[in-house]
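Given below, in the form of structure tokens, are the structures.
Since every read-out is calculated from the coordinates, none of them should be taken as a lab result. Predicted model only: the values in this text are computed from it and were never measured. Cβ atoms are built from the backbone, for glycine too; each structure is taken alone.
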Structure I
Amino acid sequence: MLLLDLTLPTAAENVALDEALLDAAEAGELAEEVLRLWESPAPAVILGRSSVAALEANLAACRSEHVPVLRRSSGGAAIVAGPGCLMYAVVLRYAGREHLRLLDEAHRHVLSALAAALSALVGEIKQLGTSDLAVGRRKFSGNSVRCKRDHLLYHGTLLYDFDLTLIERLLPDPPRQPDYRLGRPHEEFLTNLGIPASALRSVLMAQFAAHEPLADWPADRTVRLVAKRYGTNAWNLER
């Protein structure tokens, strides 16, 4: 697996790059699977593909705090990215692993790998809900998937030193909640791993055997996706 440890200047570019990697794989432009790591230098709200912006983001607070609101191509609920939240993405091929076409199997495949890597650092980690990772029933990772013909994009969050009060301000309680949340507010439901980002990067690289850098990342595709989607209100706030 190739490694792309790259954070671009804007939230729109960073969200676009995940999709650009999937599109490049589908087009035969990537010879191998890819692990991407990045960390937004400033807060950003990222909605799920089917999220209703007014229900899943506090739009007034986002405007007041100059926090951009974007919409990703994968499903799931809104998240807040920013310093203290390591973002990861893997682009995987189906060939030889046709079971990954089943969403439950895709979640199990990636989340079990993440849990195995991180448990050595923080103790027992459980997959809860549809696609959460938790320590002691407190969530530190939310994840989602985008499927195409020959590849899938699986990506998510790893809270390690994030300002959880920011999530309280920018996101209302989600309209869809897993049973294990038990109605808890964000600050009681979420937790940080308390592990340096460098350690998280190291265990993820080792778990996915991603050591060789991806030098020729899809920059042109990223630019086009920003212009067409992620840099526009027509996409980000379409519903």
Structure II
Amino acid sequence: MKNIEKWIETKFVIKKGKLRASKKIRYVGVSSRIAVDLVAEFYDANLCKYAKGHLLDLGCGKVPLYLAYKNYVDEITCADWGNTLHASSFIDFEADLNEPLRLENNMYDTIILSDVLEHIKEPQNLLNEINRILKKDGHLIMNVPFFYQLHEEPYDYFRYTKHALIYMAEKAGFEVLFIEPLGGTLQIIVSLFSNMVKNIPFLGKIIASFLQNLTLAFTKSKFGRKFSKKTSCQFPFSYGLIALKN
């Protein structure tokens, strides 16, 4: 990872020992905190179990997960394409993820693919390539949105069901260890409403921020977690997936 000494927290922060969404609007919009916090919880729970050895952060942007995985791995390589909206000085090499990766077989122990697969024109080809460059017993750790607005247009191509993700991962040669829906009906409704009201003059961002914070607090309660989990099976906000190369 280049220029590691210049790295700062952006999308994610560590708060009370846990990975969470940043409260800074310049990094996480007022209508996106729920979505980002769900992703943060997924990585916080799983990086400690599955990240190891030489890690490749593929489609890394500003490397927001660096602080979350750095203590579990021995080496970090960061890659992204030249047209990314999240350009940074931390990229070790540029790669168009729509094309075959110019990397040798069996190079990495862990690959992170965070909020990337929806931007890939031929996602199966990328998963095939990731399997190729992973070492035996290496892990792919990834997340994708499901109920989410169009973003980084025109490079936003797909939304995936859990069945599509499992099918593509297994077709690429992976064993899917588990796939987890992140968030449910309440998070979806509040996020959609927040996006609708955030641009109302004067009060929009205040309303959106209040609703997001209230929902985050509720879904961290015992009842809120139970409600979210129950509705997430049919109405997932996003997905997190862990896959193993045998």
Structure III
Amino acid sequence: MSINDAYALISYICNKEQFGQIKAIQLNPLFVQAQLEAIMNCLGNQKRLNDRYLPPIGYKVNQQAKEQLLPLIVKSPSLVPVSGIAPYPADYFGYDNLQRADGTPVSILESDQLARIKKSVITPPIDDDPFAYFGSDGIEIAPSTLTDVYLYYVKRPVDPNWDYTISNQTEVYNSSTTPQLSGKVSHDFEVSERLHKEICMIVLRYIGVNLSNYQLTEFANQVQERNP
């Protein structure tokens, strides 16, 4: 689903539900937040924990959640510690795994656990059994001499955007590479297409329209029939 398809679907539903015409200046920020919320749900939203303190879906809970984020999973350049701490990539959003170039996994510990292991005489961190701690200021890796540690992570996507011009007092989609009235070029969602309808449902919930997945599909079919 392109950003234009999503815009057309949400506009159509809002008109049908008598919410009036939603302007691009209102809708674009909702697209951004809805995509981030959908990603957080896949990673495992802490606000949706069940009675076992686990999210009903989550990145490490089932394969489907991970597959929905595959377009966003990237590999960092080798991590370079500064004063023992490697900074997070600028677009870091969620953790996937940490490993050396030869595939040796780097075990993730809490700060107190890593501190104890670093002081251990019997089982100190070694090249074949490295450890790391994810802190607020970056990633501490032990041994600190390693130069071939790579972070696989979920990147923060580029914000979705529906750019437009005005024709006959109506907003018209702009697909060109020259930004118009929104100030940025149009940009589609970057997550798997299987999440696009969920993003639309989240946007509609923000607006105040609550639909089931079946109802959204019915509306999507109606829009498709109107604009084949």
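Among the shown structures I, II, III, from which was the value 1.3 of distance in nm of label points 7 Å out along Cα→Cβ at positions 42 and 66 calculated? This value belongs to structure III.
Could you figure out which one of I, II, III the value 22.5 for mean count of other Cβ atoms within 10 Å over residues 74-81 was computed from? List each step's numbers first, then the result.
Working: I: 22.5; II: 17.9; III: 14.5.
Going label by label, the one that fits is I.
For the read-out mean count of other Cβ atoms within 10 Å over residues 122-129, a value of 15.1 was computed from one structure; give its label from I, II, III. It was calculated from structure I. When mean count of other Cβ atoms within 10 Å over residues 2-9 is computed for each of I, II, III, the one that comes out at 11.6 is II. When Kirkwood radius over Cα pairs in Å is worked out for each of I, II, III, structure III gives the greatest result.
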